[in-house]
Structure P
Amino acid sequence: MNIQGTTVLTVKDGPRVVMGADGQVTFGNTVLKSNARKVRLMFEDKVLAGFAGSTADAFTLFERFEGKLKEYSGNLLKASVELAKDWRKDKVLRRLEAMLVVANREHVLLLSGTGDVIEPEEGIIAIGSGGPYAMAAARALRRNTDMDVRAIVQQSLEIAAEICIYTNSNFVIKEL
């Protein structure tokens, strides 16, 4: 699934997890909003979630995911797998055009409508049209510097915003 129109980056370093996203919302080639909040804290501020894709679809997924977190007492893995199952099987959910990245202090996961629940090897994952740029920058910074994880997310998002026309520099960055 190729989602255009944003950049969401998550970097995990030990128990620290930082997730950031730009604030741009586009419709075709028009910028509709520059300060959207695509990253949020969930389940008693113990889970981070970020989205790329259609805003309405993402809000639907946020609601469903938050419901699964409550249903499974905050178990991120179980909630993610169950959402992915529903997302793939349900006729309405299946048509949603969005992706989620979710994280707690133990796991970082990518969720998609094709049933994917993927945990990245290095604790770095990015989605959206600027995702590949942000992820490459984060990997390079982590391997070649001793930068703080929050600084890595900030700098990587700045690099993505310089390259991707669907990514702006109005970032929201949250940390666990």
Structure Q
Amino acid sequence: MSNPPVWHGTTILSVRKGGKVVVAGDGQVSMGDTVIKNSARKVRQLAGGTVIGGFAGATADAFTLFERLEAKLEQYPNQLLRACVELAKDWRTDRYLRKLEAMMIVADRETTLVLTGTGDVLEPEHGVTGIGSGGNYALSAARALVDMDMTAEDIARKAMGIAADICVYTNTSLTVETLDADG
């Protein structure tokens, strides 16, 4: 009996620099060694544009998590950390949510967080973080570029391009969302 095909494909990167925070994601979705879609939108605005987030993992699971996070952000307005901790608690303890396979990067004007199904709510060091198949490639590239005379968006785009050159599950069809920390 063969195993079902495994879905691969996402690179999500967040860069915080110069009063801006950027979340960028590629558009590739693969099943096994076949590209199923090149232009998936894995990064989006939440909470009326005050939060941006990107997901890696199963799409339906990620949409469920985005919906749950939106509800938590309504319950705890302007409290991203609190909303994410409450979501992580639900994710770990709810029988249905526990089976969801996804990770998220979410950011507001002040904070960037990585959320996982194991209950982690992590604030990255150095203002840069990456998740997904090519996340470590993009993270490494962004960390190397962050001290250069480049904007947060330029760093994110360059790092995502480097990840796409290395990771077969990452492409250059990017969705990029930006928040200005100065309001």
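If distance in nm of label points 7 Å out along Cα→Cβ at positions 22 and 158 is computed to be 1.0, which of P, Q is the source?
On the way: P: 1.6; Q: 1.0.
Corresponding structure: Q.
Using Cα Rg over 2.2 N^0.38 Å, for residues 38-101 alone, single out the structure from P, Q with the greatest value. All intermediate terms of the calculation are to be shown ahead of the outcome.
Details: P: 1.03; Q: 1.11.
Largest one: structure Q.
Here FRET efficiency 1/(1 + (r/R0)^6) of positions 30 and 134 (r between Cβ atoms, R0 = 25 Å, to 0.05) was derived from just one of the structures P, Q, and that gives 0.60; the source is P.
Comparing distance in nm of label points 7 Å out along Cα→Cβ at positions 70 and 86 across structures P, Q, which is largest? Spell out each step's value before the answer.
Numbers: P: 1.1; Q: 1.6.
Structure Q gives the largest value of distance in nm of label points 7 Å out along Cα→Cβ at positions 70 and 86 among P, Q.
Readers should treat all values here as calculations from the given coordinates under stated rules, not as data from a laboratory. Owing to the predicted nature of the structure, the values given are computational and were not obtained by experimental measurement. Cβ atoms are built from the backbone, for glycine too; each structure is taken alone.
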